[in-house]
Structure 1
Amino acid sequence: MGDSLVYNTRMFNPLFWHLVDALEDEKIRYIYVEGGSSAAKTFSICQALYYMMFSRGCNVMTFRRYGAHIKDSVYSSFRKSAESMELKRYLQFIEFMIRYQAREHRVRFRGLDDEEAIKGMEDFDFVYNNEWNQFTEDQWSQQRKRLRGKPNQKFLCDWNPISSQMWQYTEWLDKDEWLDLPLKLKSAPTKHSSLNAEFAFKKINKRGDSIWIKVTYRDNWWIVGHPTKKGGYVDVHTLADFEYDRIHKPNMYRVYANGERGIIRTGGELFKQFDETKHVRPVKAVKSTMHLSLDENVNPYVTVGCWQLIPNNGITKITQVHEIPCRTPDNNAPKAAKKTASWLRSINHTDVVFVYGDPSGSRRSTVDKNSKSFYDKFIEVLEEEGYRVVNRVAKAAPETALSYAFINDLYEFGLFGYTIEIGDHCKVSIDDYTTVQEDKNGGMLKPKIKDPKTGVTYEPHGHFSDQKKYFICKLLAAEFTRYKAKGKKLRVFSSSS
């Protein structure tokens, strides 16, 4: 690093080597780093950016969502990183700027609550978005349009995966096609450059201009110790805290320890007994009847949940094998049915299809020239696609609070020989089941938001939860009736009750 600075390779975590490799590669425009707590994401990024500043003469723009958060967060990380690399004597630390005085290169800090912050980016080589999950989609769009005019300019973003429904996933990363890369970097001057094989990943998009890395605390030598046992630090207290969460707070452990997408629970969730560590599994559709449950709300999507009944050692698993959130332009009955039929063909489904859903969707339309309901049009298209369809939409919606209590008890105890299982690829559904809140009457709290682009007001959550309720209470109609008759004091049943 430069002519006069020599470092022991043990002072850098594996992420550092992967970052430097990507920062030096002119084909790469975007570098994304996500992961759990204590993964040293920000610290390693600061080290890599200092390396590029001193060895390649680069300028860095660092953004936070709010300017007030800079001093005690990312600015502090840059200071500590400079101390660890013994660079402070070369640097001048002033408010919202760190300057490499000998060559007039700098790290600049700005908060995006300042409307002028994104302007004047052309002079910078790298733009670092710290805690990217806090940024708006429009702020990201504006940045991409303004970084131009020099070779090897890049965006570098880091974040914790607190929600699977962050726009960073749904509107950006998940719309690309990603290919796995080796976790060990052959070009690194150390044999200890490999990211953790069980929990980390490194990917490149098919276009070849983006690198996506996930790390956890297992990739931080100052938490787990260096593999040689001659560096780093074993932080027994942090490890003990993670172990406590693994046992007592599994969802928090999943997000913050394992770096998996999720939502941190607040205690007011409607499905209190839905536990992602118990009820979410890798599943595939089988050769059997398919149950489709619908919610006809068009915003943010028409909801199609795909379910099957899978026997297992005397217990029947009510299994969600797929989800189809039909966003615009597919958010109407015919297009949602077309999209569903396409998926059914992709799994070679030839058996009967049962349709469930919100009874209000059975009302005849006063707009449709043939007075067809939402379900009439959905089923009509499926039949045109060659499927035999049975309409099982109930005549009336189930009692709200009791239906959710019934589903919670199915999750917790398994009633009448049934359990519920959700496919781990059903990310939108899992996010919905985890986040939807309970109102004071035991029903679903349905807050509304307004889309700033379209002006449409809609309920962002609850639609997959609704389709689950309609399906299960109709599927187990007899069992639900028995459940209601026995009352809350007798809610736990064996398979022979």
Structure 2
Amino acid sequence: MADKPIIFAMANPDPEITPEEVAEVRSDAIVATGRSDYPNQINNVLGFPFIFRGALDVQATTINEAMKIAAAKALAALARADVPDQVAAAFLGRQVTYGPDYIIPAPFDPRLITHVPPAVAMAAMETGVARKPIVDMEAYVARLSGRLDPVAGWLHSIFSQVRHAPKRIIFTEGEQPPIARAANAFHNAGLGRPILIGRHAPIKEAFATAGIGLTDVIEMHDTSLAERRHEYAEFLYTRLQRKGYLLRDCQRLVNNDRNVFAACMVAMGHADGMVTGVTRNWTTAYEDVRKVLDARPRRRVIGVSIALCRGRAVLVADVAVHDMPDATQLADIAEEAVRVARRLGMEPRVAFLAYSTFGHPRGERSDRVREAVSLLDKRQVDFEYDGDMAADVALNREAMKQYPFCRLSDTANVLIMPAFHSAAISTKMLKELGGATLIGPMLVGLTHSVQICPLGAMDSDVVNMAALAAYDVNG
């Protein structure tokens, strides 16, 4: 056989020749089988459902050769694309990059639905067999994303808006391979210019480990060598000198803490926003950022999570910042959460949650909740709200009917939690037991755009949070 022979042994469950047998005689062979326990699984689910999806969506009169070729080319292009963490995880730690052991996407790759059907639909339109051409292909891709994940369509809208005004976003943990993939994906998606914080050699190593070429488009800053580090230290000293910090303390922070350095860059206009948190817990990262950045005037900094379950979207606040908020803080949190809801196109209906419902049983925490409702009464806000109420009353129409005096016109879509611990516990239970999709916590209310990922977040999550940081620059 010629050099680098290609062998497709497709008999199942026992291939005509196994990859191990081929390897004994030819180390350069590229082998594919129909089995999932070998590299390069050839499976008809890669093509058939997505070819039919594209054909049906344009009401094609036939499935012609051009449509089949378009599907094949879309699969080939996807195989050459960077592999996100959620796909790589299924390979049990094996690095996945285009090459002899990865010539075709895996059947479980969630990107298939947004790559193959649009290519098939476009080929059908170009060859004149489409009876219902797609006018807005970008919106079509967003709808396809939404079929797999209800939050994907909303994120696609965010991405589209960011592409019209790309931003310079800092990725503070630039020495990590997932961040290398996220920064590269952020740039390739046209969302803006990534700025990585870290030592140059480890950053280059992270890109090599991720199997990605490091281009000049990606900006790098070593905190201990950066030209502006002295400028940042002076800026920080001006802020912190009456809070017990000496100049050398601020110099040490800027030189050694990537979050402080990145926040200084953002504060001084050398970047538009930042994303962090993959290697450090949320609260620690937040405390670092707050050394540099303040709350917006007459605003309150909070964390908001979006929970999506069974086609229903609910905002939950505050899930990150306030431990045991008093009545004033609860009222402020509600107003901040409403701003987020309206930016997302939701008409807010706010429920102040408690273990009690409208005064029964009485308790100190529920008293604070009722006080917060009274404060909003005095502020004469322009959104629906009520409380105190238990979660089932807030979210279940039948349960709410038992309280005909409730001010909400329908079930709540913004939940104000009485304390941080209840917010953290309930959202994590929603995800693990209820199968909800969670985004966040999203940090809102700061003077500049910052998003903090959950510890250990995958590269796709980091890209989403970076997009949100870019989206929030002018928010």
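Every number in this text was worked out from the coordinates using simple rules, so none of it is lab data. Just so it is clear, the model here is predicted, and its values are computed rather than measured. Cβ atoms are built from the backbone, for glycine too; each structure is taken alone.
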> A value of 4.7 was computed for distance in nm of label points 7 Å out along Cα→Cβ at positions 41 and 417; which of 1, 2 is the source structure?
Replying inline: 1
> Among the shown structures 1, 2, from which was the value 0.60 of FRET efficiency 1/(1 + (r/R0)^6) of positions 241 and 329 (r between Cβ atoms, R0 = 30 Å, to 0.05) calculated?
Replying inline: 2
> -8500 is what came out when helix-only ellipticity at 222 nm (-39500 (n - 2.57) for each DSSP H run of 4 or more, over all residues; to 500) was calculated for one structure; which of 1, 2 is it?
Replying inline: 1
> From which structure (1, 2) was mean count of other Cβ atoms within 10 Å over residues 65-72 calculated, if the value obtained is 17.6?
Replying inline: 2
> Of the structures labelled 1, 2, which one yields 1.00 when FRET efficiency 1/(1 + (r/R0)^6) of positions 9 and 225 (r between Cβ atoms, R0 = 41 Å, to 0.05) is computed from its coordinates?
Replying inline: 1
>> Please compute distance in nm of label points 7 Å out along Cα→Cβ at positions 145 and 377 for structures 1, 2 and give me the label with the greatest value.
In response: 2
